[in-house]
Each structure stands twice: as structure tokens, then as C-alpha cells.
1. Compare distance in nm of label points 7 Å out along Cα→Cβ at positions 47 and 127 across structures I, II, III and report the one with the greatest value.
2. Among the shown structures I, II, III, from which was the value -8000 of helix-only ellipticity at 222 nm (-39500 (n - 2.57) for each DSSP H run of 4 or more, over all residues; to 500) calculated?
3. Who wins on relative contact order in percent (Cα under 8 Å, 6 or more apart) among I, II, III, i.e. which is largest?
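Read-outs: derived from the displayed coordinates by stated rules, not from any lab. Predicted model only: the values in this text are computed from it and were never measured. Cβ atoms are built from the backbone, for glycine too; each structure is taken alone.
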Structure I
Amino acid sequence: MEIRQADKNDVQAIARLWHSGWHLGHAEVVDAALVRSRVPEEFVARTQTHLGEAYVGLVGVEIVGFFMIKENELYQFYLGMAHHGSGLANLLMFEAEARLSGPRAWLGCSVGNDRAAAFYVKAGWENMGSEVFEAETSDGICPVNIWRFEKDL
């Protein structure tokens, strides 16, 4: 897998991965109003806003995953569903961790997103407990209960 900084040509692919992955992991565990707000156009807008923080993982010319880094926060981390179980998530995480500023990094995982939480634990992240996170939406901020994971880099 090749990792590179995302550019404007990647916006649609990132937004599609983000939209489908977000709904897969969050739709059953967050507030219904937040789920309704998470339409494809919102992910395009959010991708454009955070493009400078985004990296894509490619297999050949296909973008199979992406992550976004905000200093010591792994802000977003998604691998396309077709590649779950392939080992690519481990490679993507290794590359994401290499770009985080240290000495300690963190990420948020919606409470109830058990598949993602299990992956983070397997990757060496420690669940520090739950807290309320202010999620971005097109209508403003929406509180979400998250597990805060941390890792020494």
C-alpha cells in the first residue's frame, strides 16, 4: 500500500469512504439526529475542510483508506469495507502513527463502535474511558459519547 498526502482530486473518493464507513460504525450507536445529518454532501464539505490534514492509502490507483491528523490526534481513520480483514488497516495505522506528533497521541471512538475499538486495542491503543466529544455537523456542534484512546509514540 502506498500512502500519500491527499489532494483535491481525492475529495470524492475520501468522502465516499468516510460516508459509508461512518454509517457502518456509528449509525446504530449515536443520536438519530446526527445520523440524519451525515449525508454524502456533508462528507464532501468536511473532506474539503480537512484536506490539508488527510492522507490516502492506495492499492494500485484505488484509494482504499484514509486518515486525518490534527497534531497529536488521529482525527479520522477509515479503511474501505472491501478491505476489512486484509491486514491493510495495520499498515494504514502504522503510517498514521508515524505522522502523529508526540509524545502521546489520542483518538476518539464512538461508544458502542466495538469493531473499531477492538482494532485500536489490538494496535496498542489504551482505552482511557468515555467523554463527550463535540462532533462537527453542517448545523453546528453535536455532542457524542466517545471512548478516548491514547498511545505513547
Structure II
Amino acid sequence: METCAKLQEELDGYCGLGMYDEALRRIDLARAKGDPTLTLAFLRARILRSAGRFVELRKSAEKLHQQRPEEPETWVSLADAVRHHDSLLNGRTILLEAEQKFPDNSHIKFQLGCYHCQLRDLDKARSYVQAAIRIDRIWADAAKEDEDLAPLRGKN
């Protein structure tokens, strides 16, 4: 089995070039070689999102979520898939349920901030983003760049 970092670097290269199908084939090859399935499932979901293939993303995210509901990231992936395939409000509902199960998860809080920002509930968005940053400072840099948060920065 190869290292996850090496595979991630390779997949990032394919995605950077817009070669999403090749990246997905590479994941299938790694899975056939016996690499960790959960990691590959998350990588697959990330590639499908980058490719804008939200119907496939939703199917993958639903399967991943059913298999591993104890993993907070499965909730984030599912909410993101639902947001882009169905509606922002339905995606937010999934995240609110996830927040109840994982109240100290910074990624869930950050995503809720993004969703509320897109719904133009800026006070709630700001509160969620600030909570995410209190839990993990990494979200401070993400908040400066995330397009969903542009309304908080005064850029509509």
C-alpha cells in the first residue's frame, strides 16, 4: 500500500489539471490494491465536489454517511452534497443535526457559518464562524478566503 500523502498529492495534481475522471480511476486502483477504504471514500467525495458532479457526490456521501455516521466528516460531505444537489436549507438541516451530535466540531460550525451567510443571516453566520475559530484557529485563514463568507467581508 502506498502512503496517503503520496496518493493525495497525485490526486491534487489530477484535480488541478481538471482530470477528475483520471483521479477517480486512481482511487479505484488504490482501492483494488487494498488501501484504506474510508480515506479513499473521502478523497472520492472531495474529487466529485471539485468536479461539480453533485449527483454522484450525493450517492457517495449517502453511502459513506450510512457506513460511518460516527464520523463528523460524513455529515459535512452529505450536507454539502445535499446543498448542491437539492437545496441549501436541506443541507443546513443535516448540519444542524450533526452539530447536536458533535457540538465541539469546528468544521461543522464553520460550514454552518457558511450556510447561514449564504442565507443572509449574517449575525448567525458570524457567530458560527467565530465559534469554529475558537475551537481551531485554522478556520481564521479559511474564513478570509471562503467564497461563501464573502457577504461577511462586505463582498457580495
Structure III
Amino acid sequence: MNEDDSLRIVPLSREHLDQILPIERASFSDPWTRGMFESELDQEPQGYVRGMLRRGTVIGYVFAVFIPDEAHIGNLAVAPWERRSGIAQRLLDQLVRDASNEEIKRVTLEVRASNHGARKFYYKNSFIDIAIRKNYYRSPVEDAIVMFRVLPEDPSA
């Protein structure tokens, strides 16, 4: 068995929060709280929560909301020791497949204006900048770039 065989994307639940929170704190200067994650986990059926597990341990996650015609990504993070290994790409690809299968037409998100690495990742994945939300983030206060991607009509495309 190679190392990749142990990776799998699964729906996450409250039982995963103790693994999610350290990744969140290591990833963001203004991290989501346990209560924020719990609220997102309670968003059924619109909530979309998936995690990448390696041998049963969460190493990355994506939280989104599916509303008519749109998927909005609220949070996507990968454990620092797993970054640049394709985990974020696999999570985003799964979200796009699942959204397309639900006949969702577009994906949106906000990203810190200064987060050039994340913006480059999203540009590589066909997202474009569509707006600026002034002073959207705190700790530190910063603008958000609203990004947008149109999904293909055919989910297999």
C-alpha cells in the first residue's frame, strides 16, 4: 500500500472538531471558533462539510453552503505539515464534482487580499475576482476579494 492509499474524503461531524480546530488556528490569523464550526455542521441539508483523512486523522477540510445555483466556500484549510501535497486541490475538486451533480452553476468565496498563495490556487482553478469587501476581515482588518467560478453544465467535464 502506498501512502496515498490511506487518504480519503469523508463527511465531517462534531467528533472531528478536536482535529479541525488546531488546523484552523495554524491556518488563519482570525480562526473560526468551535461554535462557528458547530453552527456550520448544523446547516443540513444546505451544509457541505468534507474532510481529507489520512489514516483516520483530519489533515484538511472544506466547509461550504449549497444554495440554489451556488456553492459558497466558507472555509478551506490544510494542516501545515500537509500543504503543497495536493490536499486542497483534491478537496476543491470533490466539492466541484458534488456541486455540479447538484446542478449548482457557480462557486463563490472570499479570500484575504494579502493571501497571494490562496488567490493563486483559486486562479489556477478558474476563479476570477468579482468584488472587494472593504474591511471584511479582522485581526488584522483587511479587505476580502470575492472570487467566482462558473461550473460546467456537464459534471463529467
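1. Of structures I, II, III, the maximum of distance in nm of label points 7 Å out along Cα→Cβ at positions 47 and 127 occurs in II.
2. Computing helix-only ellipticity at 222 nm (-39500 (n - 2.57) for each DSSP H run of 4 or more, over all residues; to 500) on every structure in I, II, III gives -8000 only for III.
3. Ranking I, II, III on relative contact order in percent (Cα under 8 Å, 6 or more apart), first place is I.
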